[in-house]
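Input: structures, listed below.
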Structure 1
Amino acid sequence: MTLPTLLFICTENSARSILAEGLARHKYADRFTAYSAGSAPAVADPRALSTLAAQGISTEGLYAKPLSKYRHINFDYAIVLCNKTTAECANEITAKHLLAWDFSDPKQSSDSHAFETTLHQLAERLSMFVLLYDRQHQHKPLTPLSFFKLLADETRLNALLLIMAEQELCVCELTTALQDTQPKISRHLAMLRKTAVLLDRRQGQWVYYRLNPTLAPWAQACLEQTAIAQQPFLAPLQANLAAMGDRPTRDSQCCRE
């Protein structure tokens with residue numbers, strides 16, 4: 001499944017849009033693919049990067065980029081973070097939805113906590129955006145056809161059975177168990193959550209996934225029988241998981257990834 005795309009735009013792509021991209025990647029990597037760019041890019045402000053790092057948010061891959069870099073992408077949402085840039089980028093980006101969120105530039109503020117304040121404000125705005133997005137994309141009732149389509153992918157099936165066996169798992173635990181990449185695992189988890197087969201909860205920097213307790217009895221019974229039949233193939237994956245140790249040892253390994 002291809003995740004919806006978000007593009008955050010400001011003039012220099014050095015502060016506001018960098019903060020927004022880092023935040024969206026950190027909190028909603030399994031929901032959206034986030035990018036950022038500037039109408040007149042400069043250099044990522046070290047204060048923006050240090051503010052993200054102080055909150056445990058990775059700054060890897062965050063740097064100032066021109067809008068022209070993404071001319072080939074038809075974004076789902078382009079979010080402009082300052083009024084000045086709205087007119088400048090109107091003809092440079094193709095997006096299904098163009099949103100304008102006007103945030104003050106923390107670089108122009110004399111407040112020593114301006115970057116922290118902007119990050120907090122962006123977090124609140126993003127949270128509201130995701131809430132509204134979810135309301136507009138309500139889960140459709142799970143049918144046998146859609147359920148069996150979900151089980152038709154080996155990675156998705158094994159992830160689901162591991163979660164069911166362990167009660168709940170986070171992305172990095174599944175990455176280790178399945179020996180696969182984090183983006184790929186996140187995409188599969190997003191599909192399972194979108195159909196309400198899985199639920200998630202956030203604890204600190206980690207998001208844990210668990211089987212939906214209200215899953216239809218026929219689907220639950222199917223998973224239980226499948227787990228028995230799939231056990232010879234699950235055993236080595238569970239061994240990979242066991243090698244991580246128990247929590248909080250696992251959490252400390254996830255933190256370093």
Structure 2
Amino acid sequence: MTQTDRKTTHFGNQTVAEEAKAGMVHGVFTNVASKYDIMNDAMSFGIHRLWKEAMMDWLAPRNGQRLLDVAGGTGDISFRFLDRAPDAHATVFDMTQSMLDEGRLRPEAVKYADQLDWVCGDAMALPFEDNSFDVYTISFGIRNVTRIQDAINEAFRVLKPGGRFMVLEFSQIPNPGLQWVYDRYSFNIIPPMGKMIANDRDSYQYLVESIRKFPQQDIFAEMIRAGGFEQVKYRNLSLGIAALHSGWKI
């Protein structure tokens with residue numbers, strides 16, 4: 001393949017070769033794994049917890065369901081799912097083994113040991129059979145995938161008919177003035193906070209930039225429909241700082 005033939009994508013504000021992005025994202029989350037949960041609280045003033053509870057409210061977990069939690073990291077979504085449906089089963093799936101290792105250290109991982117699997121792999125090539133899961137979630141992770149549409153297509157493949165797809169992701173505030181204020185906070189506060197708490201400014205600079213590269217709500221909804229999902233809807237959270245997207249495999 002020549003240089004001109006090589007496909008590119010974004011890594012924050014950088015343009016990189018597609019084949020390089022996964023390794024770069026892996027490096028980011030390897031670097032921040034031990035401080036990831038602390039930084040989530042610090043960056044959002046704890047509001048991410050309310051967003052995740054809103055996700056569970058809309059999802060309405062039920063006993064007996066099988067959840068695939070992609071980009072599941074330290075297990076936050078899976079633990080919440082099992083709190084509401086203690087006889088369900090959750091597979092925490094992430095590309096970064098160190099994130100999974102941190103999750104296994106949490107008390108909830110011991111509490112739900114018999115109902116949890118921890119699997120490392122690629123969201124664009126899931127190592128699961130067709131029609132395997134009742135629910136697929138991905139929380140603050142899909143914007144880091146090299147080819148987002150491929151990940152959506154894989155979600156459709158592994159869900160059972162009648163299965164639910166739900167995404168919690170940072171999004172765009174519809175009000176330009178409020179978006180400007182939020183941008184000032186994000187770019188001027190979060191990277192220095194990453195340096196102070198996680199000793200890693202660069203990773204949090206990337207994470208802030210990656211939010212601005214993610215499609216706005218209506219465009220992302222269309223991508224979900226293009227993956228085969230129906231009854232696609234979204235809800236803004238905190239004025240659109242984050243958004244929940246939902247779709248069904250009918």
Structure 3
Amino acid sequence: MTEDEGTTHFGYQTVAEGQKSGLVQGVFTRVASRYDLMNDLMSGGVHRLWKDAMMDWLAPRPGQRLLDVAGGTGDIAFRFLRRAHGSSAVVLDLTESMLVEGRARAEAEAMGHALDWVVGDAMALPFADASFDVYTISFGIRNVTRIDAALAEAFRVLRPGGRLMVLEFSQVPVPMLQRAYDLYSFNVIPAMGQAVAGDRDSYQYLVESIRRFPDQEHFAEMIRAAGFEQVRYRNLSMGIAALHSGWKL
């Protein structure tokens with residue numbers, strides 16, 4: 001993940017740091033209307049089990065306030081609110097069209113009294129210090145220009161005793177399985193994106209961005225460096241995805 005000053009990666013491309021957020025925004029603007037459908041198709045529905053596993057480990061409690069960053073169409077916020085009566089959630093995303101799709105879901109209307117939808121940047125959150133009990137980000141932190149800045153913001157907006165939880169694609173520790181996963185990812189997912197969403201390039205980027213993300217141990221160290229304690233991770237589906245947890249103590 002070592003990069004020249006002022007540059008970062010956008011998939012396998014090297015781009016100026018100032019360009020990345022616009023490029024990512026473009027990707028998710030293009031895929032927003034098919035985002036949920038493509039998640040089901042790409043993972044065979046397994047992403048739902050991963051998100052449920054996230055909630056199981058998180059164990060939401062009544063009255064908590066959640067910030068779900070890169071929250072897109074609301075999957076995590078809906079799950080959180082169903083499990084924690086009397087709680088509230090803010091869904092923040094860089095891409096407004098993703099939030100528009102989320103607000104159109106039936107769950108959004110049913111839970112509207114406890115939900116807010118905010119356009120914003122993970123690296124510069126528009127919230128006061130110590131505003132939330134829980135911070136979650138699912139399949140979004142690898143798209144952030146500076147991961148360390150996003151983690152610092154997560155630490156800032158959490159209250160003492162607050163918890164960070166990250167669900168992200170990760171690295172399969174068995175080389176043979178990783179090769180099989182690579183064959184599927186690079187050959188099937190972009191073709192599926194073309195067939196279903198009419199957009200091969202966006203899904204090519206998404207596959208490449210997974211390969212550029214730090215492995216489990218490296219990312220755990222980044223979380224510790226941001227000030228979090230009791231940092232742990234759990235592999236899901238043999239490491240295709242991983243959950244990382246940390247506490248602001």
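None of the figures in this text is laboratory data; all of them are computed from the coordinates on show. Quick caveat, the model's predicted, so the values are computed rather than measured. Cβ atoms are built from the backbone, for glycine too; each structure is taken alone.
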Legend entry - Among 1, 2, 3, structure where distance in nm of label points 7 Å out along Cα→Cβ at positions 50 and 210 as derived comes to 0.7: 3
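Assuming 0.8 is distance in nm of label points 7 Å out along Cα→Cβ at positions 10 and 106 as calculated from a single structure, say which of 1, 2, 3 it is.
The read-out was computed on structure 1.
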